[in-house]
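The following blocks contain the structures, represented as structure tokens.
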Structure P
Amino acid sequence: MRRAKFWNILRIKDFSIFTFAQTVSQFGDKLDYIALIALIGLFPKERAPLLLSQMMISITLPVIIFGPVAGILVDRWNKKTVMVVCDILRTLCAIAIPILFIVTGSMYPVFAVVFFMFLCALFFNAARSAIIPNLVARKRILTANAVINFVSRGATFLGMLAGGIVVDWRIWHRVFGIAGWTAAFILDALTFVVSAFLLYIMKVRLPEPSAGLEQLKPRGIFLLVKANLAKMWRELYHALRMIIRERNIGFAMATIFLMVLAGSVVVILVVPTVQQEMAWGTSGVSYLAAIGAIGLVIGAYLMGIFGHHFDLKMLMLVCFILVGGSLVLFPFLGSFWAFAFVCLLCGTAISPVFIGQDTLIHRYADDFIRGRIFSLRDWVLNVLSALGAVIIGVLAAIIGKDYLFVYSGIGIALLAVLGWLVLAHGKSNSIPQGHA
């Protein structure tokens, strides 16, 4: 019965169209990553680390520079139109990348297109996150987020797996005379076309902007940036005030710090441990990442079925306690299957945190500020991830990797327990004396 309720939300036609569009788009995004890595693999191995770091800069820089501004604009524009236009622009980018590389033989024009492509993705993601409450009833938002996370994680897993197969498939050169990475970009462009078409036919009722938040024409972005910087800051300040005043949104934003700490430890410490110390190589990293992705899918499914029966914030804190405990275990693991089990546990535990963040923002932020809240969240997440990676790397060199695993895991668990106690204390104080 509970499983039926989980999937019943897809009977809402327009939400179902939206979900399928996101699945196709997520699948294409992962083809992008693999194809870009394949391009970098054409260069001498001495250049690969620098090119990979430059690729990551091209991907993350749009969020760091334009994140807060994107939310302001998305709140002013029609969110469905934003998604359709961004998918069309990303289609053109996916086609342009192989053409530019074949003509120039250089990655730098490619990185310029990648920057613009992920700038479009920034606007797309802000609009996508903000539009969900306009597609389903308020009481079904948690289930909607769980279903979207379930299919998105599944698409991510399949996209990473299919990307390697597509790039290495020799039939592209034999039959069509093109390289595998070129085929991957072409397939990626097709996924964006399919997503744009689906979103175009999707019907969604969006409320009219309130006074002062008129819909902007395309030229409005330049007028807004040039003549209304003060107004933009006021709108951003309004979003920051809501984060501070609305405890539920503030809680969602605060959990980003624990997510960043856990994510930085995994990227900076777990990957070299698996790749070098355990001598399982890059394939070992990819297999464990796939197992972690399966955990994300399982966590999303369980959240959709059982999440309604628990206090959302308490559940997120319990998940952080599990993640912290998992990090403490890593230095003591000695077999691949032990690593696999812990990765599966981490993925299963962190998935409800993503869903919980989205759901809290959807429930407590209104239509005309939601885009700003989501873009601010993504901006904070990216900035702190960059800082966290540097800090964890430095600390690992100073106090040792194994100790840092233990300290980080204990720190995450203790902060989650502290949050639990604070929430429990607040609930007890809110109970009337006659009911204590």
Structure Q
Amino acid sequence: MFDALVIGSGPAGLAIAAALCDEGLSVAGLAPVPPPVAWSNTYGIWCDELEPMNLTHLLSHRWQNSIAYAAQQKIALGREYGLFDNVKLQNYWLERCDRGKMVWYPGAAATVEHFTDRSCVTTTEGTALSARVVIDASGHKPALLERLKSDRRSTKGDRIAYQAAYGIVGRFSSPPIEPQQFVLMDYRTDHLSSDERKAPPTFLYAMDLGNDVFFVEETSLANSPAVTFEVLQQRLEKRLAFGGVQVKEVQHVEYCLFPMNLPLPSLQQSVMGFGGAASLVHPASGYMVGALLRRAPGVAKTIAHMVENLNNPPASIAVPAWQTLWSSDERRKRALYLFGLENLMRFDEQTLQAFFASFFQLPRSQWSAFLANTLSTPEMLQTMMNLFGHTTNEVRWNLMRSAWSDRALLWDALVGQE
């Protein structure tokens, strides 16, 4: 029997598995294809999120020239951005797993049964694996976790917001962005018809990868229902054509689709969760890898402490770990982020651009910590009030209106969610 069984071998699974191994626990992993497996998606992060952890060596590219376009403004962000080298990132976690002598099993979890001293997971092939605690890190459709019905009490009910993106890595007839540049978001719409501008807004996310290779991606930040890949591809092609840019060589096509505001899992269940399975996706940006790196050690320490007591049943190990991951303050902040997300989805294209132009005029320390989810609840409220005081009347009116319609989310931010 193992101390911990981790379901999943993506970034979330490897992050928590490595942290558990660092604590000296015996760890097993379960995945359809055990690692190493190539990850096709790109993972970006602000470099200052990695610097305190001394992990900037995991990046393949860094850009000091990072910008955004919104409300007819070119905004210099003054913050260095990086792109993970997926092989280095995966090896960073796997080397720690190897040092802990972690064992991987092929297969998919089908059921879990809890006993007084262990949990037993049975795979679809009938293999049984036992551990003191099970951590489900199998993604947004988790194999074993139970979710609450809803923690998004808005006027739109239980709608799920999806971030969607279509991108290509390749060579072009001319540079689609300036050399050595990173574009966080380009909301310019000169290439769209008036009718197209009434549709859900999308933006360009792009970077110069060097050697005349660029990554360009048309992105829908959040929408319900999701913007289709077909629409995103058409918009990217129109954007490039408007700038007189032709695609000469496609090296990779990226499709990205994930939910931004899934309900929290039940924090009283006997299976622990991590990553997308535990609703760790940032509701305002869609980023998660930084949170995985920062929060896995704390969760692992809690699990290691609870495992020391051999009389603790699975629930007595998992529930404290849930409370470490989703503390009262984290749940309050989540309610504020969900309030913001509801507004982003309601804004028309012009209001959305005005919002982001105002957001990036905040002190960098505020907007950067907001995007990293490293502010406390009072600091988040101060940042939001600062933005309210410096944005346009149209944005203010929309925020005031939603303060009433989404008042339940604001109440959750004040009192915390149980």
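Read-outs: derived from the displayed coordinates by stated rules, not from any lab. Model, not experiment: these values are computed from the prediction. Cβ atoms are built from the backbone, for glycine too; each structure is taken alone.
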Origin of the derived value 19 (relative contact order in percent (Cα under 8 Å, 6 or more apart); candidates P, Q): Q
When mean projected area of the Cα convex hull in nm² is computed for each of P, Q, which one produces 19.7? Q
Here helix-only ellipticity at 222 nm (-39500 (n - 2.57) for each DSSP H run of 4 or more, over all residues; to 500) was calculated and came to -27500; which of the structures P, Q was it taken from? P
When FRET efficiency 1/(1 + (r/R0)^6) of positions 21 and 349 (r between Cβ atoms, R0 = 25 Å, to 0.05) is calculated, the result is 0.30; to which of the structures P, Q does this value belong? P
Which structure, out of P, Q, was percent of Cα pairs over 21 Å apart, for residues 13-180 alone derived from, given a value of 65? Q
If you rank structures P, Q by mean projected area of the Cα convex hull in nm², for residues 253-292 alone, which sits at the top with the largest value? Q
